Structure 1
Amino acid sequence: MKYLIHNKFKDFQERIVFFIDHFLIEGKILVNGQRNIIKLFEFEEITLSIKSFKKPNLINKIVYRYFRKSKACRSFEFASKLMEMQIGTPQPVAFFENYDFIGLKDSYYVCEHLENVFEFREIVQNEAFENRDFIIRKFAQFTFEMHEKGIEFLDHSPGNTLIRKNNDGSYSFFLVDLNRMQFHETMNFQTRMKNLSKITHKKDMIAVMSNEYAKLSGDDENTVFETMWKLTSDFQYRFHRKKRIKKKLKFWKK
């Protein structure tokens with residue numbers, strides 16, 4: 001087993017290793033997906049979120065052993081970098097990798113679990129959500145700050161931003177599912193707009209985000225909106241086409 005534990009949690013190393021060794025039989029299931037499983041483990045008044053990544057196929061077992069960092073390792077490193085850059089994300093705790101004679105067998109990413117948060121997806125789905133317009137604008141500000149710091153979150157989608165309403169009425173934003181990120185010295189306009197193309201298909205939301213983003217960037221609001229809307233429409237077309245193809249393939253397999 002290979003692992004790295006954040007210095008802040010070194011004193012709890014034995015307990016964290018125990019959680020990984022007993023992942024299948026211990027913990028409370030938070031997400032049980034086709035690809036990944038997330039469980040919650042409690043100790044020392046802290047709740048840890050442990051993500052078990054899908055076991056890699058034969059090729060990826062070799063790739064993640066010799067040619068590319070595992071998803072767990074990248075999640076830990078990217079979360080640590082986001083913390084350094086003062087961009088919200090759950091506190092990274094550790095990552096673990098198990099190997100067999102071929103390559104990577106399985107891997108785990110550990111972070112602190114955030115309480116009292118909701119996904120940005122709820123803003124997309126519920127048009128009557130309290131302070132909806134205000135939250136959309138704050139989200140645009142959060143994304144602009146990220147872009148200004150050269151952070152391109154490749155999975156910048158509505159389910160990967162968690163939001164917490166603070167006691168003073170402000171909102172804090174946290175990125176999750178971090179294994180695909182790129183860091184640039186600067187980000188050009190097209191890259192910035194493309195990074196927002198997976199957030200929502202709703203034109204009214206894009207109009208609000210465009211208005212707020214243009215205020216911050218100094219770009220022409222119409223140009224921001226038209227570019228963002230076109231890239232969003234292109235993404236939605238590709239997304240639904242892919243779903244149709246998958247549906248047809250499943251039909252022919254029956």
Structure 2
Amino acid sequence: MTDALGWRRKFGVIAPSTNTIVEPDFYRMAVPGVTSHFSRIHIRDQNMSDDAGMTRLLEQIRAEIGGACARVLTCEPDYMVMGMSAETFWGGIEGNRQFIEQIQQATGLEVATGAEACRRALHLYGAERIGVVTPYQPIGDENVVRFFGELGFEVKNIRGLRCPTAVSIAHVGENDLREALLEVDGDEIDALVQCGTNLSMVRLADEAERWLGKPVIAINAATWWMALRDNGIEDRIEGAGGLLRDH
């Protein structure tokens with residue numbers, strides 16, 4: 001039987017329990033016949049005020065993600081979407097490959113990750129030199145730079161906001177994000193990338209593309225774009241950036 005509301009696709013989405021941005025973002029970018037069903041990874045210690053704290057956060061995600069996958073599988077989704085990004089960049093290309101393989105083995109389904117979505121988007125735009133904004137501590141930024149560098153992209157500028165807790169990422173406002181975008185931009189920059197699914201960047205990225213005159217890839221929009229296009233859903237969405245509007 002076909003699901004009454006998810007008659008085209010049902011997406012199982014995995015997100016940290018501390019994340020308050022990715023779920024409303026995905027709902028705002030929804031298209032008819034596609035539904036998102038969230039399963040939360042329990043974050044017990046959300047301190048990420050230093051590199052050690054961020055490492056502990058990733059350890060919690062790795063320990064809990066199997067249970068989160070098992071829970072969401074009970075609604076019989078067609079496809080998996082990662083509503084978190086740090087883990088998908090960790091360890092470079094090989095780390096992302098292993099992460100995807102872990103989710104595929106746990107669910108038997110294909111999966112969209114933020115890292116892979118950004119790779120596809122940057123290739124689509126023909127970008128080579130990029131500026132990056134993250135909420136991470138230096139260890140997180142190092143893994144982001146490693147991932148893009150191994151793919152052949154040059155991270156010319158990166159701004160890590162060093163958010164002290166997982167929840168506080170969602171407290172970063174548009175003024176701070178606008179300043180961060182301008183800080184990592186430049187004449188030599190082909191595209192800007194925002195990492196961290198708990199940063200609210202989708203609307204601002206759409207606007208920033210107009211006043212910067214170049215692609216601004218918000219990770220939640222890119223991940224949603226990858227999930228839709230992987231499933232043959234070509235609907236165009238306004239207000240979420242060029243990827244979803246034009247590609």
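Among the shown structures 1, 2, from which was the value 21 of relative contact order in percent (Cα under 8 Å, 6 or more apart) calculated? Matching structure: 2.
When mean projected area of the Cα convex hull in nm² is calculated for each of structures 1, 2, structure 1 gives the greatest result.
Rule-based calculations on the coordinates, nothing more; no lab input. Not measured: the values here are computed from a predicted model.
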